[in-house]
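Participant: Some structures to go through are shown next.
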Structure I
Amino acid sequence: MNRRQPIKVFVSFVTPYLYGMERAVIEIFEAVQPEIEAHFLMTYTTYRLKLPVLDAVKQAGISYSFLSDKTDWPTLRKPRSISEGAAQLKALVLGNRDTLRAARGHAVFYMASLRTPFSAFFAIVLYRLRGKPVVYGFHDTLSQPSRLLKLMGPLISHYVFHSDYAKQQFEAHNPWAVSRNSPIIPNTVKYTPTAAPSPLPSDSRVILFIGQIAKYKGADLLIEAFLKIKDAYPDVTLHFVGAPHADFEAEFRDALRAEARIVAWGYRVDAHDFLKSAYVLVQPSRPSMVAESFGRGVVEAMAAGVPSVCFRSGALPEHVIHEETGLICDQESSDCLAQKMGLLLDQPDLRNTYVRQAHARYDEYYAPEILRERWVGFFRRLSEYR
């Protein structure tokens, strides 16, 4: 029996960061090897500055090449001068040239971000003229119609969503796209703690936050909630892994100075080492400010066997099963967070039940080996699309 030839997928991956979206894309294409061979076109900045995202792509065994941005290209915005406009035009021309070269010979074009069309417009047009599929992997939730997406819509042949909520919201704001081929396939979430001891203190029950430390992520409410319960639980500490957003940085620094049991670790590439000894993960994204399209953090917590506490933000209730793998706050308030965290702190046996059920749910629904066949099947169907 002849083995099928691998399907070649080109991925425009121009972000220099390594947050939830970037990890999701990398882990999807790592999981589907060798049936699917992805090639990432990346910004040269990742090599020039030796950024973690490049190391993650290398470790995943994914092939890659770089744009020709040997120095920082200008930000795409309304030009403030003729010289800035000329520099932007040069960057667009070079970016499209680089993408046309790198995308040659691939069966599928995968867009991981709406920033892709700026450096890949002509390659996308060429794919569609040749009857090849162009996929938009939807990692965000639009709260309003996007002009750029509506402009690009005729060139996108397929969408793929990672939660029911993301698809529903997208189609509500973009009804012209409802008829498109748009399956829902969760992100694969790979849990990879190292053999090193956890950085967290062993003599404390740790409430853990991982992500951007910002008001829209509910970091301020979490701090307020912790201050309300800390005297009742002297063995409990609150730890933040991530970088503070500019609009919350000063307030966050003040909180660190005022309370020794609030600890900041900054951005870390070993976040899974923190999860393996956390007592509870809190993802307090504010429903009034943000709608999570997937909720990677709570799924990583499931993989580690850590129960979660969250609000009803976007897709989070699809993953955190209330009173099974964690607790969901119905009120967007620090009082509600404090009450749910206190419940788990007061009842270790209940918390341990959630631990077992979280492990089981991850193994059944989110592990890479579970989801890889759905992703492989999706790309196989795309390769036959005309």
Structure II
Amino acid sequence: MKIAYVTMHFPVPSEAFAAVEIRALQRQGAEVTVLAYRGAPADAGQLLAERGLADLPVDYGGIAATLQGLLAMLARPGESLWLLGKVLRGCWRNPGHLLKALSLMPRSFAMLQKLEALRPEVVHLFWGHYPSLLGLLVRRSLPGVVISQFLGAYDLERRFPLSAALAQQADVVITHARANLPALAMLGLPEDRVDVAYRGIEIPPDLLKPGKTRGLMVVAERLVPQKRTADALRLFAEIARRRPEAQLMIFGGGPEAGRLQTLAAQLGIAERTVFAGHVPQPEVLRALEAAEVALTLSQSPSERLPNVLKEAMLRRCLCLSTRSPGIGELVEDGETGLLVEAGNSAAAAQRLMAVLADPQAVERIGQAAQDRVRAGFDVDRLMADRLARWSALVRRQEAGAAV
């Protein structure tokens, strides 16, 4: 099966889940091409190689692609005016969305030309917000192609008006947590129109019971305010006062890095905290294999079942997370991890210390966490299900065309 993945930016250092899905599809024989609205990042080749996708065809945006799209719009005045009308009617109340959509129209037409040459059976909008522009064009110009639209927490937070317009026409709408269903219902999509499909992770066939380093705690996330990495530092400071062997490793880069390093010094934990920056994913996974505890204290409204938490659970870490929408679909408090209220580092540290004092509880929770991820978040199983769904839709399209 030929599948086109449509993204905004690819690859992104802090987002490995697209690469995980694509690798799983390739293992099952699918032919995947990525179309990105934005230009290639400076380290695109390195990131693709790190993620085992060095040979993946990626079509990038940029100045040349924009000019190509403008020429395509001039050559297709009917479709250009049609999409322009959609944008104006849908976005006139929101200048930000309007300007963004207008700026992305040329790239959308350039990608349409690419798809006309590629002729995939499925176009999957990995992001369901601004890529809806391309989805609408595909529905009009390539009616035999299956349109698969992902609408996750970030897409729903963006509230791009044309997302809902495309969702009414897409062959399948996919979301990654049941917690998103009420917001999708507000877009006019009842539950039976939405596939809830968790984002999975790769489960190594030879995964062994990892040897844990007592006191090692890991945070792996982009260092931005909404991730609340500062709360993790404050929690660790509480733990460090009671456990002399405690150490913290923070993986990831971002604009908050300098401020967080200053905070670590102020809290007196600088010598016991390592800011590793962005590193290849295998290095993060090795750290999680050794870590006793993994922390995810994000308060981002678009956070849903983070992959790093699944990776940590698979490696039997004691995972502590703040309560966020949908998190209960992954972590059962006290059974497969610990859930705490946001903003109270002292209470979270007390809860963590109480569990760490009971080695049998740590072992039980770690085993249950690994079992939960194996059973519900194996990306190969999940993507096999998605391929079967897409195949059924392709057959339905072909049958309709033959009538």
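The numbers here are math on the coordinates, done by the rules we state, and not lab data. Because the structure is a prediction, the values reported are computed rather than measured. Cβ atoms are built from the backbone, for glycine too; each structure is taken alone.
Participant: Rank structures I, II by volume of the Cα convex hull per residue in Å³, for residues 330-369 alone and report only the one at the top, that is, the highest.
Facilitator: Going through I, II one by one, volume of the Cα convex hull per residue in Å³, for residues 330-369 alone is largest in I.
Participant: Out of I, II, which one gives -12500 for helix-only ellipticity at 222 nm (-39500 (n - 2.57) for each DSSP H run of 4 or more, over all residues; to 500) as computed from the coordinates?
Facilitator: So the calculation was done on I.
Participant: Here is a follow-up. If you rank structures I, II by distance in nm of label points 7 Å out along Cα→Cβ at positions 74 and 218, which sits at the top with the largest value?
Facilitator: By distance in nm of label points 7 Å out along Cα→Cβ at positions 74 and 218, the leading structure of I, II is II.
Participant: Related question: Can you tell which of I, II yields 4.6 when distance in nm of label points 7 Å out along Cα→Cβ at positions 50 and 338 is derived from it?
Facilitator: I
Participant: Using distance in nm of label points 7 Å out along Cα→Cβ at positions 162 and 354 for the comparison, can you identify which of I, II gives the largest number?
Facilitator: Largest value of distance in nm of label points 7 Å out along Cα→Cβ at positions 162 and 354: II.
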